[in-house]
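Presented below are the structures under discussion, each in the form of structure tokens.
Every number in this text was worked out from the coordinates using simple rules, so none of it is lab data. Note that the coordinates shown come from a computational prediction; the quantities given were computed from them, not determined experimentally. Cβ atoms are built from the backbone, for glycine too; each structure is taken alone.
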Structure I
Amino acid sequence: MSLDNRSRMPTAFIGHGSPMNALEQNRYTSAWEQFGENTSRPRGILSVSAHWYTRGTMVTAMPQPKTIHDFGGFPQTLYDVRYPAPGDPALASRVKGLLAPTPVIEDASEWGLDHGTWTVLKHLYPDADIPVVQLSIDGTQPLPHHYEIARRLAPLRDEGVLVLGSGNVVHNLQMMSWAPRATPFEWADRFNDQVRSRLLACDHTPLTDMSALGDDGAKSIPTPEHYIPLLYVIALQRPDDALQFLIDGIELRSISMMSVAIGEQLAP
């Protein structure tokens, strides 16, 4: 049974940045917390994380997904964090059905919640009491494929499911600088602004075309896995949906922290 647009869940893309954001309180994590507090409580969450990049499409289908610490070189306190949210095999099956005829493998044991998911959800829903399912990103497919299959997930918003994308609009680790207060690269600023403008205009087609993204896009997303989760979110935008930037900014010269929510109920 569909809900009206006042009850329809929004969808959101979070620029997750460093895994240390799981432990920190800063302007980014404060914005994530406010989103969680101001949004209707979902019955389930479908997360598309940059950090589950696979050959083929998979969905987690275990009742108790593990917390995956898929990073290195951080303080022990970060490895001690657990996000014990339950899974939802029924939601995983629903996702598989919606994405047909694209083949989807239901993963009942191997993956779990990677840091692209739990470092964000720890701030959005700190009690870890909402079921979470992850959908992988098929790295063999081009950008338009992801946008098109994401559109098939639209019914989930009327079923109380929050579709969450987690990545970074600009993500170039090779060019990153740890210098305090380092100014962003001009190409990173330009690309971040280009994406912002396209989102405000609801002009999605250029955002799915690598050739249209130009040299700034090539430098900003040298590999696409952190950018693609944005496409899963904007593909679900409907004509009556408001778009709201939760927070923005570029850290370490080449990491965009842009976070955006889409949904009528988020309009001021």
Structure II
Amino acid sequence: MNIQRLAVCSDLRRNILISLYDDKKSLGHLRDELKTSSTTAIHALRELEKYNLTFQDNDKNYLLTTIGRIIAVKLLDFSNAAEVLEKHKGFWLEHDLSGIPEHMIEKIGLLKDSELIKDTEIDIFKVHSNFINLLKNAQEVKGVSSIYVPEYASLFQELVSKNVDVQLILSKEVLEKLDEATLNQLITKSKPNFNMFVMNENLKAAITVTDYFLSIGLFRMDGTYDYSNDLISYSKEAIAWGTKFFEYHVKLSERVIP
């Protein structure tokens, strides 16, 4: 049996590795946490020790070896990714994911604590209203977008006037739609808390990350933007994911010079 089969083909062995990633644990702790018998747990632990993935210290606690920690990280990545994809299966299946770089897709598990906000028949502006309300409470805003919503221009003006740090990456098409007076006011009166960048591509996504939430909007498979669904997360992991997404696209964009 190789390490891959050892770690993947047994739920118990996989769960032991993931559990030990947090900290060392006694047999009793593992048994209770994983709801198994001592005999079954010992058998699984012996298999993991045989392949140098776990070991026991002098206090009889179980720990991961350096190899075991690497395997545990990969298992956690997969487990978290499977969780977020299953939780919002329809969202991922029905939308174009080409706007999310491959290296960010690989870390999609960081969005596992996200929730999907959807318009309803009774409240057809639920997504829009929720996003606006969230944004008004932000102290820092980073956005990457290929969509144009007229209301957003005045909202960002308001945020900038309140000394909120705002950085936007827009497509050329969106930039051209901005009212010239509004654009000039943003650029000339808001330094140093406002920066705007332009990207050449029409990114198939509208992603906003702030100091306390992440918002992900995507295009449908037919090429139209889906205003009725917004994936929201407040976790530190998701915010870090969104920040990396923004930083990646800053490098592919040019600053709009006053």
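A few remarks follow.
- Highest-scoring entry among I, II, by distance in nm of label points 7 Å out along Cα→Cβ at positions 36 and 116, is II.
- Parent structure of the calculated result -8500, given that helix-only ellipticity at 222 nm (-39500 (n - 2.57) for each DSSP H run of 4 or more, over all residues; to 500) is the read-out and I, II the choices: I
- Comparison across structures I, II (criterion: volume of the Cα convex hull per residue in Å³) gives the highest value for II.
- Structure responsible for 3.8, with distance in nm of label points 7 Å out along Cα→Cβ at positions 100 and 220 calculated and labels I, II on offer: I
- Each of I, II could give FRET efficiency 1/(1 + (r/R0)^6) of positions 132 and 236 (r between Cβ atoms, R0 = 25 Å, to 0.05), but the derived value 0.60 comes from II.
- Distance in nm of label points 7 Å out along Cα→Cβ at positions 124 and 196 - highest-scoring structure of I, II: II
- The maximum of distance in nm of label points 7 Å out along Cα→Cβ at positions 12 and 156 over structures I, II, that is, the highest value, falls on II.
- Per volume of the Cα convex hull per residue in Å³, for residues 52-171 alone, the highest-valued of structures I, II: II
- Answer label among I, II for the case where relative contact order in percent (Cα under 8 Å, 6 or more apart), calculated from the coordinates, equals 31: I
- If mean count of other Cβ atoms within 10 Å over residues 28-35 is computed and equals 14.2, the structure in I, II: II
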